[in-house]
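Input: structures, listed below.
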Structure 1
Amino acid sequence: MVSLRVIDPAKPLSRLPDRVLVAGGSGAGKTTVAGKLAALYGLPRIELDGLYYGPDWSVRAEFADRVAQAAEGARWVTEWHYPEVNGLLASRAELLVWLDYPTTVTMTSLVLRTLLRSLHREVLWSGNREAPLRSVFTDPENILRYGWSTRHETRRELRALARAGAAPGAPLDMLRFTRPADLSDWLIRRAQETQETQETQGRSAGASRAR
């Protein structure tokens, strides 16, 4: 069991994280945010969907083992998404970014994303493509039906962890955002802080060489 420690997004992080999880419902933008954090902190990405899906949307039997191997890495960013590996990833992570957006926001994003992928026949993991939009009426596993039926799952899981209290080991720091605009502001501030830190280090290194 991992305990959570909620931290204030308005304050600077006490340290730069080496391993980051991004949580949120389908359509919240976890993959996009993970990519931005990877660029911001220079973290390798663990692409969970690529490890999970084989051809024809089959599930890879070795998924959990491959995630466990990747999670042993010193630095990474990935998504909180698959229940069978969430606990493992949380036990290794140093920061969890929770995109706790309203259902109207996530479902609108999910519909638009699915529509574009379907219209453009976008190739996804292992050569898979989104099913035609009409499958929402016939396929119980259609992504839109999945997104709607699981829209509260992440909130339930993380609130349960937050209520669980202390657990052995250091708690997992968690940032919670309820609006995409708040997340964007936070990312801008972190990018500015990172740039200022790098400039300060550069000046210090230059001064040392001058001496």
Structure 2
Amino acid sequence: MVRIILGLFIFSLPTLLGAEEGLAIQKQIRDVIREKVHTQCPTCRVEIEFIENIKASRDEAIKEVHPTHLKGESIVSYKQEGQINKIPVSIRWYDQVVVAKNNIIHGKTIEESDLAKVEKDITFNSIAYLQEPSQAIGMVGRRLFPRGQIVDLSQLKKPRLIKYGQPVNLSFAQGGLSLSMMGQARGAGVEGDRIPVIINGTKKKVMAKILSKNEVRVE
């Protein structure tokens, strides 16, 4: 009985060793793929699934690891003992992204309470996502963001600070001279925009830069 058990163990030993060596090769492939992915997305967590098991005859380091794609289904080629082998894998990217905590309606100025930061599968994501809520706070949505949806940077805009016809505080500074007067906006815009302003009590029109609500400066 002992001889039978010993014989079975000796018979299965190459298979067991081959499985261990296969796992070692998987680790080497994973390390290479993760390094390649992190050059494109340093903050991403990468999951790699081997669709087939790797059979190895000896524990030898592999060389020249080349995946056909870094996202989704891919074929990885690698060289071992002078022979090129190929193995199918699935590669998924995950990253921390900003999502709508509740529905964010079109035109709403976004607040901290509107946002959450979660990990999402971004393998085939094509939008410019945000990684920190502070990047969206104070911005206005160009469209509705349903609860749980990734906040798209391209669908955000600065809030309008000045409306046409509203009174504004107009300032001017040059050298040691500084003036401040009231005027009326003849345009509308967001922070940084230049709009025409009529100085109160005159018909003089000047171009001024929007600084904040009700504040513009001649430049």
Structure 3
Amino acid sequence: MTKTAGVLGLLLGMIVVAPACSSSSATTPAPVDHCGARTCGSDGFGGSCGDCLGTEVCSQDGACVTPSPKPCGPGNPSGTCAAGSTCFTDPSGNTSCAVSCSKNASCTKANSCCTLLKNGGGVCQPAGSFTGQQCLCQSPTECASGVCGETSNASGNPLGSSVCVPNDGKPYHGCKDGVMCQSGCCITIGDKTNFVCAEACTDSTQCGGRTCSMLTGGTCNGSPGVCQ
């Protein structure tokens, strides 16, 4: 064997065949759950655990909850009050919780007027505490005038809320003790001692959304009914 052949044989013996490369790709690590039981807010690592729907808010514990209502007070006229009370703002802008009521008799002596609210309810307030105050009643004995009449509009039509009214003969005001009605006729409403001036009608189209109640045993200025 020649010297050249010996060297070649030695080199071939040193060649190592590398194994073939796998065609599969490297395995991607599974994502780490940083939220745990949290369903909203930050996960603490720059991600999010979700968003709340509607008016719900995310609590410190990462749960969607309904926000607690804010209490009634200055700057929050629609706030909440304890059971049996209503958030009330007087004409001067003072807002506070006041005892709810449906008639003067439900109120204390210090807050003797069951003040009519725009929504038809009432709250106990001092009588005469502001101009235009109307006090709800169910009996004439609850009223200083001795008349429990009805709220009415500029056209003289009744609006449906029973309130203490002056005994002055105006529509749905008092007509007791000989006071003459400026229009309509004097009738008793509820209590037989509760004399109120009612507007005459022949049908309900004349009553501004209220009902024309037919009288029994007489008429009102020639008309068969009165608006109530």
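Coordinate-derived values only; no laboratory data. This structure is a prediction, so every number in the text was calculated from the model and none was measured. Cβ atoms are built from the backbone, for glycine too; each structure is taken alone.
Here is how the numbers come out for the structure above:
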| quantity | calculated |
| --- | --- |
| Highest-scoring label, criterion being mean projected area of the Cα convex hull in nm², among 1, 2, 3 | 3 |
| Distance in nm of label points 7 Å out along Cα→Cβ at positions 106 and 122 - highest-scoring structure of 1, 2, 3 | 2 |
| Among 1, 2, 3, structure where relative contact order in percent (Cα under 8 Å, 6 or more apart) as derived comes to 8 | 3 |
| Structure responsible for -15500, with helix-only ellipticity at 222 nm (-39500 (n - 2.57) for each DSSP H run of 4 or more, over all residues; to 500) calculated and labels 1, 2, 3 on offer | 1 |
| Winner on distance in nm of label points 7 Å out along Cα→Cβ at positions 50 and 82 once structures 1, 2, 3 are ranked, highest first | 3 |
